[in-house]
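In the part that follows, the structures are each spelled out as structure tokens.
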Structure P
Amino acid sequence: MLGAMLKQLIRRGGIPEDIREAFQRAKEELGARGLLHPEMVEILKMTVASAPRVFVCIDALDEATPKHRRELLESLREVVRVSPNTRVFLTGRPHIEDEIMKSFSGTVRIRLSPTPQDIESYLAMRLEGDTDPKAMDDELRADIMRIIPPKISEM
């Protein structure tokens with residue numbers, strides 16, 4: 001993920017010479033292993049620090065493994081520390097909120113919950129797109145539409 005962020009930042013203004021050299025060194029060492037995580041973080045910090053303002057948006061952070069999520073949050077915290085003009089926007093399910101709060105002080109939280117109508121619309125759309133219409137009859141469809149929206153709304 002850090003590599004993808006770095007790639008997007010570099011595209012905006014060309015590849016600075018120090019970054020080009022770091023990639024070249026990594027390519028020549030140990031059979032073109034690529035950059036290690038600490039090197040990637042340092043290059044990302046240099047790149048972000050040279051930009052007037054950077055917005056980092058990561059959706060569904062809860063889908064990352066706990067180990068990768070922790071490493072990513074630590075890396076982003078380092079980037080923000082050296083570049084106060086960097087803003088981070090993260091989305092994820094409530095169970096990772098404490099992890100985010102530990103990494104970023106002064107965090108603004110916005111809790112969103114789908115309405116039963118949102119859930120019904122989503123389910124209807126997914127059921128209409130079913131690639132195997134023979135797998136479901138009208139009774140099963142009605143049960144899905146009756147049972148799932150209230151259960152999800154209770155979460």
Structure Q
Amino acid sequence: MIGVGDRAPDFEIPFADGSRVRLAELLARGPVVAFFYPKDQTPGCTAEACSFRDAYTTFSEGGAQVVGISSDSADSHAAFARAHRLPFPLVSDAGGTLRKAYGVPKTLGILPGRVTYVIDRAGIVRSVFNSMFEPQKHVADALEVLKTLT
């Protein structure tokens with residue numbers, strides 16, 4: 001698993017609208033909060049995504065880019081984002097390549113894990129929060145770390 005102080009693996013990922021973005025492009029705008037989650041429309045994932053939505057203004061004011069990542073399809077992400085008015089992009093990691101690059105562990109050996117990374121503008125991981133059962137704490141942890149980066 002990628003840890004605090006490690007360089008974040010670069011990636012190029014598709015947004016739900018079909019456009020593609022590289023981590024370096026996001027970092028040019030500010031720190032990145034990348035949260036890996038198991039599945040659209042599940043209770044824990046909905047709670048987590050809505051917590052990021054509710055704090056989105058605070059993240060934006062701090063210059064941070066928030067990106068949600070799961071293996072769901074672009075269509076599933078689009079429906080999830082619409083249903084919950086998510087203001088940040090959700091990206092599809094269909095083959096799990098990005099999840100593997102970051103070393104996101106599986107829960108109970110089968111469920112995709114829930115891990116949030118805060119990456120500074122230099123591409124260095126400043127926080128890793130791994131908790132399958134405390135989805136809303138991912139937001140609080142990320143906000144605390146972002147305060148130290150500004």
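Rule-based calculations on the coordinates, nothing more; no lab input. On a predicted model such as this, the values are computed, not experimentally measured, just so you know. Cβ atoms are built from the backbone, for glycine too; each structure is taken alone.
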**Request:** Identify the structure, out of P, Q, from whose coordinates relative contact order in percent (Cα under 8 Å, 6 or more apart) was calculated to give 32.
**Result:** Q
**Message:** For distance in nm of label points 7 Å out along Cα→Cβ at positions 36 and 108, which structure out of P, Q has the highest calculated value?
**Reply:** P
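For distance in nm of label points 7 Å out along Cα→Cβ at positions 60 and 84, the calculated result is 3.6, so let me know which of P, Q that is.
Values: P: 3.6; Q: 1.8.
That value comes from structure P.
Matching task: 95 is the computed value of volume of the Cα convex hull per residue in Å³. Pick the structure from P, Q.
Values: P: 178; Q: 95.
Label of the source structure: Q.
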**Asked** Between structures P, Q, where is distance in nm of label points 7 Å out along Cα→Cβ at positions 68 and 100 highest?
**Response** Q
**Prompt:** With distance in nm of label points 7 Å out along Cα→Cβ at positions 44 and 124 computed per structure, which member of P, Q shows the largest figure?
**Reply:** P
**Item:** At a computed -18000 (helix-only ellipticity at 222 nm (-39500 (n - 2.57) for each DSSP H run of 4 or more, over all residues; to 500)), which of P, Q
**Value:** P
